[in-house]
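Any read-out appearing in this document is the output of simple, stated calculations on the displayed coordinates, not a laboratory observation. Since this is a predicted model, take the numbers as computed values, not measurements. Cβ atoms are built from the backbone, for glycine too; each structure is taken alone.
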Structure P
Amino acid sequence: MASTVQMEAPHGQAESQAFLRQLRAAFEQLPHEIAVYLFTIRGKEDVFVEANRQVMRAFRDLTDKITFREYALDHEMASRWKVTEAPSLLIAPERYNIRWVGAPMGEEARTLLETLMLVGMGRSNVSEQSAKVLKKLDAPRRVKVFVSPSCPYCPQQAVNAVRAAVERPDLVSLEIIDIQARPDIAEQYSAHSVPMAFANEALIAQGAQAEEVFMLSLQTLEPQTLFIPDSDAPLVEADLVIVGGGPAGLTAAIYAVRSGLRTALVEADTLGGQVAATPIVENYPGFTQVGGKTLVDIMVSHALEYVQIFQSERVLDIKPGDPIEVRTTRRTFRTRTVLLATGASHRHLNVPGETRLSGRGVSYCATCDGPLFRGKKVIMVGGGNSALTEALYLHHMGVEVTLVHRRDKLRAQEYLIKSMKDAGIPVLWNTEVKEIKGEERVTAVTLHDNQSGITRDMAIDGVFLAIGYTPAVELARKVGVELNAEGYIQRDSRHRTTVAGIYSAGDVEGGYKQIVTATGQGAEAAMTIFEDLINPYWQRA
C-alpha cells in the first residue's frame, strides 16, 4: 500500500525520488509532532486495517515527526477518546478531533497527506474570509464527510473540513467516513453520492465546494452555493451605489461595471428578492423551467464577477450632494449616483396556511405559476385591475377560476369587468378567505360571507392573490424623491427620479412585476447613469 501514498508522485524513478526528498524536507520543517492512533477490533484483520498500517508505515519512513500506535476497541484509550467504530484512525487527538473511519486509500491518500501537514504546522491555512466565517461559530459542529477512494473530488471537500477542525478545534469535530469500508453508515445517511457532508446530522453539502462556501454551509447548517466576501472598510468611494440585490440591481451592477463605473451593491436581506423564494420559474428566457433560487444563484455568480456585494447591510440614510453620502448599518459610501432597486412585496392576507403553503398552491403571480394549474380549480382573491387581469389570464389558459372579493363592487376598469363577465368567470361577492387548508398542497379554503355571516369550506387546488403590492419606498421618501399616485417611485423614461443623481429600476417603479422586465430596467438605468456621469443632465438644466 506504500504506492498509495505516492499516487501523486511524478512518474519515473528519478522524479519519484525527488518527490520523496521534497516530502521529507517538508515534514522536517513542521514545528509539531503528529501522534496517530489506529483502533481495530481485536482478532479481526481485513484489507482496511492492513491498509492503515501500511500507509502509516510509509509516512513514518519519511519522517520521525510521526508516531503511530495501534489499540483494540476494548482498550482504555478507545474509551478515552470515545472511539466506537473500527478501523478508525485518530490524528493528533490531544489537540484536534479528527478521525478517519475506514482507511485513506486511493484518492484519499492526498487528504491524509494534507491533514498531516496541517496538523504538523498547527495552522489551518484557511483564507481570511473563511476565518471570519468560522469565527462566527458559537456552538459545536459535529461534521461527517463521506468519501470514496475512487472519488477525485472528495479530497477537496474533506480537506475543507480538516481545515475547519484545525482552525476551530474548540468547536469543530470531524469524521471522514469511507463508504467502501462502512457502507452501513453510508446507507444510514443515504450517502450514495460522494463527497457528501453533514454537520450536526444536517446535510450541508453534496459535491465539492470552494473553501469559503463550505465554511458558510458549516456556519449556517444549510447547503450554500455562493459566498459573498465580507469587507471591513469603513468608507467606500464609488461612482454608483445600487440599493437592492434583486434582478434589477444585479443586472444594473453588471452593466455599470462593464461601463467602467466603480460600483457597489448593498442588499439588506436575501439576494434575488422575491425570485429567491419562487419554487419554479417557467417564463424566463433561456430556461424552460428553473428553480427561483437556482436562477438567483446564476445571476449573483455573474454579478460577483464584476461588482462587490455588501450583503446583510441595511441602508439607513442617503444625503444628496456632491458626493452623495449613503450610510448603512456597517459603513459609509461616498458616491456620485445612487440607483434605488429596492423592489416591492406582495400584500398578504395574513390568514392561517398562507405562509406555510406558499409555493405549494398559494401563488402571487398568475403569469409565473398559472400553467401549473391547467384543468384545475382555483380562486383569485382581489377586486382590482390586477386581480381581473390575472383571473382572465388563468381562464384563457384553461384554469377553472373563481374571483373572491370582499366588497360588493369591483375596483377595476370597465373593459376588464366586461371581459370577465363575457368569459363567465364567477364572483363570490362580500367574501373573505379566513384560512387556507392542506398538508403538502392546497386542498381547500375557508370562506366567510360578510353579509350572511355563513362560513364554509370550498375544495380547490390553488389560491392566487392579487391584493396589491407594497413598494419599498422608505429611502425614496427620506431623500425627497416624489412618488406617483399608486405609491411607486416617480421617474422619467430613462429611470431618473425627481432628485438629481438618484435613479430607480425594477418593481419599485411599478409596472409588470416580471423578472425579465426588472432585468431590462436595470440595464437601462445603468446605461443612463453612465451617460449622465459623462454629461450630467442636472448641470445642463
Structure Q
Amino acid sequence: MTKSKTRRVVFQPATYQGIQEGVNQIVNAIRPTLGPQPRTVAIERISNREKMPEMLDNGGLIARRIIQIAGRDADVGAMFIRQMLWRLHEKVGDGTATAAVIFQTIFDEGLRYIAAGGNAQRLRYYLEEGLRVIDEQLAGMTMPVEGRQKLAQIAQSVCYDPEMSRLVGEIFDIIGEYGRLEIRGARGRELDREYVEGIYFEHGVMSREMILDQTRQRTDFENAAILISDLDIDDPYHLMPVMLVAVKAGFKSMVIVANKLADSVLGFLLANNKKQAEKFQIIAVSAPGFGVDRMGELEDIAVLTGGRAFLSVTREGLQQAQAEDLGQARRVWADRKNFGIIGGKGNARQLRQHISKLRAAFDKSDDPAGRQKLQQRIGRLMGGSATLWVGGTTENDIDLRKELAKRTASAMRGAVREGVLPGGGVALLNCRPTIRQHLEQSANADERAAYGILLKALEAPFRTVVSNAGYDDRDLLAELRLVGPGYGFDVNAKKIVDVVEAGILDVATVQRAAVHSAISSAALALTVDVMVHHKRPQQAAEP
C-alpha cells in the first residue's frame, strides 16, 4: 500500500497549518461578496462544464459548491468552516460572509497567541465568555421594525436591488412574518407580485371534468361543506351517507379531500354533477402533504373550517359521519393544480390556540426544514399569501435573482420577528467599548488575549465592506472614532452617516447568529490538536 492510502495521524504544528490553509481558501473566496458593492465568484458547473459558470455572491452557496480542496490537511479546515457556513445559511439565510471574516480573524489571531505560548483551552473559554458579552450588547441595540418603507430598507441591505427591495418590503408589510411567499421565475425581465386571498394548497382536482368554469379553468363553490380525510375511497356507497348528511344540512356543494378515489367513485361523482347540477355538486381534491406533514395539514384544515379529519391510521369509516364533522367555508375554489379556502367557519378561539401551539413549536425547533414547514402552516392559517415573480435577461440571471429573493425573504422574516440592528458593521463596532472595558479590567493573560482578539474580529466586517468598495479601512475607522458610536460609512453615498437614519440596517437574528457561529466555531477549531485521515476508498480508474 502506498502512504497516501493508509491511515495518517497529524500532530501540531501541522494540524494548525492545515486547518488555517483550508479556512483561508474558503474565506478568501467568500470575502469579496460582503457589502453593498460585492464582487462575484465564478464557480464551474460540475454536471456540465460547457455551460456558463455560476456567478455567485452568496457566501453560503459558494461554500456549499466547494466540495473538496487539494491537500488532505487543508481539506479538513475547509470542510470545517464550510459546514459552519452552510448551517448558518440554512438557519437564517444570510450572514455567511460576516461569519467567515470574523472566524478567520479569530482563528489567525488565536494561532499567533498559541504559538507564543498561550493556552488554547483557556483562550477558547474566554472567547466564549466574550461572545456572551457581545450577544448581550447586540440584544440591547435591537430595534423593532414596522412599515413598508423600513421593511424595504432592510431588504435593500440584504439584496442591494432597489426594485426587489420595494416589492419584498410591500409583501411582508401585507403578509407578515409567517405569511406564505412563493418565488417563481417570470417570462419577462421585470419583477412583479401577486396576492392570494385566503389559504391554498398545491393539490388540485382529481379529474379535469370537475372544472365547472371552463373559461377560468377552475371551480368555485359558495358556502360549501368540506369532507376532510386522507382516505382511499373505492366504493361510491361509502360516500353516500356523507352526501346525505350534507344535503340534509342544507348544503348545495361539497368538496371531498381524500388520498385517492377509485374510478367508479369518480364516475359516480361526475354523474351526480350532471344530474343534480342545480341541487348538489361535488368535487374531489387530493389531500395535501405526505406522511406526518399530511396529518398536520389536514388538522389545519379541520381547525380552520370547524370540521374533523377522517384519518386512515384510525381506520375510521364515513358511515357514522355527522353534519358537525364536515368543515364549512364561505368559499372554496379549485383548479388543476391547487385548491383554496376563503373564510373558513371554524371556531376563532380554537384557531388562535392552534396557531399559538404551532408558533411555540416553531420557536423550539432547531431543524431548518421543520421550521420552514411550521412557518408555512402558520402563514396559511393566518391567511397571508403572495407570489413574487422574478424576471431576468437569461435563465441563469433568473435563477440567481430567485436565489437572492429567497435569501432576502428568509432574512425579512427574522427582521419582522426579532427586529434590526445598525448595519454596515456598525453594530459590531458599537460592541467594542464594552469589550475594551473587560480587557482593561482583566489581569489574566489568556482573558486579555481573548478580548484583544475579539476587538479585532468586531472590526473585520466593517473593514471588509469598505475595502470591497475600494476605500481605505484604516482611514475610515480613524474617522469613525472621532464622530462617535452609531455612525458608519455609506459606500453608495460615499460619506460617513448615521446608519439608522440612512436606513442602513442589519437583521438582528442574522447578525447575532453569524457572530455566534463564527466565534464559537473558531474557538473550537483552536482546540483541535490532532487530525486523523482514514484510508481513501477504492476508486475506479478513469477511462
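What to note about this one:
- Read-out Cα Rg over 2.2 N^0.38 Å, for residues 57-192 alone, computed value 1.04, structure in P, Q: P
- Ranked by FRET efficiency 1/(1 + (r/R0)^6) of positions 129 and 201 (r between Cβ atoms, R0 = 30 Å, to 0.05), structures P, Q are topped by P, which has the highest value.
- A value of 3.0 for distance in nm of label points 7 Å out along Cα→Cβ at positions 377 and 505, calculated from one of P, Q, originates in structure Q.
- Read-out helix-only ellipticity at 222 nm (-39500 (n - 2.57) for each DSSP H run of 4 or more, over all residues; to 500), computed value -9500, structure in P, Q: P
- Source structure (of P, Q) for relative contact order in percent (Cα under 8 Å, 6 or more apart), computed value 26: Q
- Cα extents along the principal axes in Å from the coordinates reads 88, 63, 40; which among P, Q: P
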